[in-house]
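The structures come next, written out as structure tokens.
Quick note: the coordinates plus some simple rules give every number you see, no bench work behind them. Quick caveat: nothing in here was measured; it's all calculated off a predicted structure. Cβ atoms are built from the backbone, for glycine too; each structure is taken alone.
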Structure 1
Amino acid sequence: MQSIPSKRTGFTLIEILVVVVILGIMAAIVVPQFAGTARDAQISAFISSLRTYVDASEYYAAREGSYPIDGSSGVVPAGFETYIDEDEWTQGTPMGGVWDTELNDSGVSAAVGVHFNGGSNPGDAVMILVDERFDNGDLASGSFRKLAADRYYFVLAP
């Protein structure tokens, strides 16, 4: 009996390295595009939540005769819990920081927004992107404003 020579199957080390290099190049092109998408999603979620709290504050004012009280940052103001989802409020915002209300404080009559409490503040550049989608793109004027170094609010009543 004579044995039949077997063919070598598989990839050479060079072929495998070429594939790895090609995948690395593709990843280097694609990954940065997804990083911007995550920030856009956070901004959209933040705006959606803020609009919900603005609407709830307006509804509260119409029913109760005044805007929600000036509560502690991250804590639902007394009486406001029947107008919003308390768990969503206390979990914080999609961009970090905690939800907060202002009443006759911080230079405004009434406002609802985010207080970063020295935490993961994305900074003015990102909050201007929020303002461009939500208001006028200027944190110093309009409805959405920067009230302090780490506070960005929708002004319900100036």
Structure 2
Amino acid sequence: MTLQFEEEGEITLPLACETLAKEVIQEALDHTGCPYEAEVSLLLTTDEEIRRMNKEFRQIDRATDVLSFPMVDYEEAGAFDFLEERDDCFHPETGELILGDIVISKEKVLAQAEEYGHSVRREFAFLIAHSILHLTGYDHMEEDERRMMERMQREILEKLGISR
């Protein structure tokens, strides 16, 4: 698994973000049954920048905690079989599945950890797991989808020993 990691802004989170992100991404990919080595891009940024991106890409003019930009459209969440037919989803040099991009607001990580009464580590890991599920076709628009994503997120974090 390759993680393209970038961080901007003055605020830093009190944890080894890149290391934890790799652990959570790998566990989430294992949990979804992804049969490929994968590449993910992660940007840790400011509320101001994520607000700009949220407005540009989703027409929502407010900061958010995480944005997910999948590179693949899945007909069925977590169903990877159709990718065998597609060359455009794989990095030409590494052969890794290019899953997409994750953007996280460091300010939201800190604020939500405090608001929900858990560690910064747990909040950051949760947002990574949540986003990887989006990058593999899962969503939470319908109630049954929301329940499935919540269960999967909980199972991923439990497997890593990260609790509330």
(Q) One of 1, 2 was used to compute relative contact order in percent (Cα under 8 Å, 6 or more apart), and the result was 28. Which label is that? (A) 2
**Q.** With semi-axes √(5λ) of the Cα gyration tensor in Å derived as 53, 18, 12, matching label from 1, 2
**A.** 1
Q: Could you tell me which structure in 1, 2 was used to calculate mean count of other Cβ atoms within 10 Å over residues 13-20 as 14.8?
A: 2
Q.
Please compute mean count of other Cβ atoms within 10 Å over residues 53-60 for structures 1, 2 and give me the label with the greatest value.
A. 1
Q) Which structure, out of 1, 2, was FRET efficiency 1/(1 + (r/R0)^6) of positions 21 and 101 (r between Cβ atoms, R0 = 35 Å, to 0.05) derived from, given a value of 0.05? A) 1
Q.
Among 1, 2, considering only mean count of other Cβ atoms within 10 Å over residues 109-116, which has the greatest calculated value?
A. 1
